[in-house]
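Read-outs throughout are calculated quantities, based only on the coordinates presented, and are distinct from any laboratory measurement. None of these values were measured; they are calculated from a predicted model. Cβ atoms are built from the backbone, for glycine too; each structure is taken alone.
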Structure 1
Amino acid sequence: MVDIDGVISLFGPFVQPPAQPVEGSFHSVEGIPHFLSSTAAAHLLDLSELFDLVWASGWEDRAGDHLPHLLGVPSGLPFLRFERDVGGRAPHTRAHWKLAAIDAYAGARPLAWIDDALDDACREWASARSAPTLLVQTAPERGLTGREAQLLAAWAQALPAG
C-alpha cells in the first residue's frame with residue numbers, strides 16, 4: 001500500500017543532509033503544486049519487482065491519471081477507494097481513516113504500507129493482523145528514501161515463499 005502525499009509528493013521544510021538529496025521537480029496536478037520525488041519513484045520501480053503496488057491515497061484513481069506520465073511509475077496500478085466524511089467534520093490528518101479500505105483489500109495476504117501519517121490505530125491494527133504486516137513511516141519532507149526501500153526489500157525477501 002503506497003500513500004502519495006508525504007511519500008512521493010513531498011512537503012514541509014526541505015532541509016536535507018547533503019549526502020542524501022531528494023531528486024524531483026514541481027508539477028501542477030489539478031491546479032495544485034506538488035514537489036514530486038523522482039527518488040521515491042525510482043525506489044517504487046525497484047520495489048515493484050517484489051511487491052504488488054497499490055495506491056492507498058486520497059488521490060484514489062487520480063494517482064494513475066497523473067503519476068505514471070510525470071514520474072514513470074507503473075501505469076494501471078490498483079487503487080483504494082475510501083469512505084468520504086459526510087458528517088462535516090474536519091478533514092482527516094491521520095492515516096487511520098484508510099484502515100477499513102486497506103483491510104478489505106489486503107484480506108489475509110502479507111502487507112507492507114508506506115505512509116507519512118501512521119498512528120497508534122495503524123500500529124494496533126497491524127499487530128492484530130494474522131498475516132505478516134510491515135508499516136513504513138516516511139518523513140513528509142523526504143518521502144520514500146533508500147533507507148525505507150531497503151527495509152521493504154529485506155522484509156519482502158524474508159517472507160516465506162507462497
Structure 2
Amino acid sequence: MVTAGTYRKEKFFDTPDHLQMLHDLLFKAAQEFDWRLQAWAVLANHYHLIATSQRHPTSLKAFLSKLHAVSARAVNKLDAARGRKVWFQYWDTQITFERSYLVRLNYVHNNPVHHGLVENAAEYPYCSAAWFARTADASFRETVSRFKTDRISVRDDF
C-alpha cells in the first residue's frame with residue numbers, strides 16, 4: 001500500500017482536469033512498471049493505492065518516482081507554475097496478512113467518503129470503488145465491505 005502527499009498538503013490537483021490527469025498518469029506508470037492496481041483513490045492533495053508486481057516488486061521506487069516527476073511537470077504546465085515543488089513524500093507498506101489487505105482495500109476504495117467528497121465512493125470517478133463494484137465477485141465485495149476501517153493505521157491527515 002502506498003500513500004503519497006503533495007508538498008505542504010497543497011491541493012494541486014483540485015479540478016476535474018487535474019485529477020483526471022493524475023489518475024491517467026498513475027495508470028500509465030503502473031502499466032510501464034508492470035504493477036497491477038488493486039485499489040486507488042486520487043484526491044486533490046494525496047493519493048492511496050494498493051498494487052502488486054509479480055515480476056518487478058523492487059521497481060516500486062522507480063514507478064513512483066516516474067509518476068511524481070511526470071505529474072509534477074504536467075500540473076505545473078497546466079498551472080503555469082514552472083519548477084514548483086509538487087510532491088512531498090510517499091509512504092509504503094508491504095501487506096503480509098490477508099485481514100490487513102482486506103481492510104485496506106475497503107479503506108482505499110472508500111477514501112473519498114472518508115474525506116467527505118461523496119456519500120457513495122462509487123460516485124467518485126478518480127477511485128477504484130465503481131470498478132470494484134463492477135468487476136469483483138459479489139461475495140468478495142461483501143467480504144471486503146464488512147471490514148471496519150476506523151481502527152487501522154494509515155497515514156491520511158490530508
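Looking at structures 1, 2, which one was distance in nm of label points 7 Å out along Cα→Cβ at positions 35 and 131 calculated from, given that it came out as 1.3?
2
Computing relative contact order in percent (Cα under 8 Å, 6 or more apart) across structures 1, 2 gives 28 for structure 2.
To which of 1, 2 does the computed value -13000 (helix-only ellipticity at 222 nm (-39500 (n - 2.57) for each DSSP H run of 4 or more, over all residues; to 500)) belong? Matching structure: 2.
Each of the structures 1, 2 was assessed by mean projected area of the Cα convex hull in nm²; the largest value belongs to 1. Between structures 1, 2, the calculation of distance in nm of label points 7 Å out along Cα→Cβ at positions 11 and 59 yields its largest number for 2.
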